[in-house]
1. To which of I, II does the computed value -7500 (helix-only ellipticity at 222 nm (-39500 (n - 2.57) for each DSSP H run of 4 or more, over all residues; to 500)) belong?
2. So if we calculate mean projected area of the Cα convex hull in nm², for residues 5-44 alone for every structure here (I, II), which label has the highest result?
3. As an exercise: relative contact order in percent (Cα under 8 Å, 6 or more apart), calculated from one structure in I, II, equals 24. Which structure is it?
Structure I
Amino acid sequence: MVEIYVDADACPVKDEVLKVVARRNVKVHFVSNQWLRLPQSTLINIVVAPQGPDEADNWIAEHIQKNDICITGDIPLADRCIKKGADVLGHNGKTFTPDSIGMALATRDLMTHLRDIGEIDGGGNRPFSKNDRSRFSSTLDTLVQKRL
């Protein structure tokens, strides 16, 4: 049975995940470094990972299995989950695939390097839009249906 793993620290689509979980009756694990206020349900598992860099990511990577779904904006975590045979969905509704993850990792590394040497400022990500939220919900629902 498919399960969903959410890299929940700073995840902007928790409500959309909960709607799909309720509609499709699948288990979800919200993993973060702090307690999250979420509804109580046998379908919802709240995991508080130990403090420290990448501890939540490590928990997800250790527990996720082939055909599960990971929701994350963390590209290295996406890579780890893909290598285990999981589907990976970004917050904007775009999927990471074995074909796209290499370029995503390379771009991330290049941008980090350029920021480190002062060539570009931190800038951040573009604002999260209604279209991103809608695309995410639709794509997650499709992925869950496919796995069921």
Structure II
Amino acid sequence: MSDPRELSVSTFIAAAPDKVWRVMTDRMAEWWCPKPWTVTLDAIDLSTGGRCAMTMHGPEDETMPSDGMFLEVVPGKRFVTTDAVVRDENGRLTPAGPFMIGGWEIEPEAGGTRFTGWARHWTDEAVKSHEEMGFTSGWGAVAEQLKALCEAD
């Protein structure tokens, strides 16, 4: 059953899942946002409950900081984040203004890897806003950047 509040992109990558996972996690700054945007990884603790904070930088000096946490990390399979919960200065969990839960998943497929990125939203308005922000083109570009990195060498 499809979720009407989920947006997703998927692509086949001609590389083994272990290589795709290494690139996804070790080279995140190289594929995370669509070029010409770049990202600074401010605090990445790739573990369930770990912090996921970064700042995206646009070509005209735009900045888009985000902070949240990893809800789930299954090595070699997926990581899932949300901006609905952050850690305060004392390390305690604190609610934040939720926009989405995002997932980045891989599965073996036909001698390579199927990558899927998805975003699930709390409200219809958030889905519409994310679509209008360019979800399909943006996350599609990110998937293609990941694919290019994984298929290089």
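The numbers here are math on the coordinates, done by the rules we state, and not lab data. Since the model is a prediction, treat every value here as computed from it, not as a measurement.
1. Of the structures listed, the value fits II.
2. II
3. I
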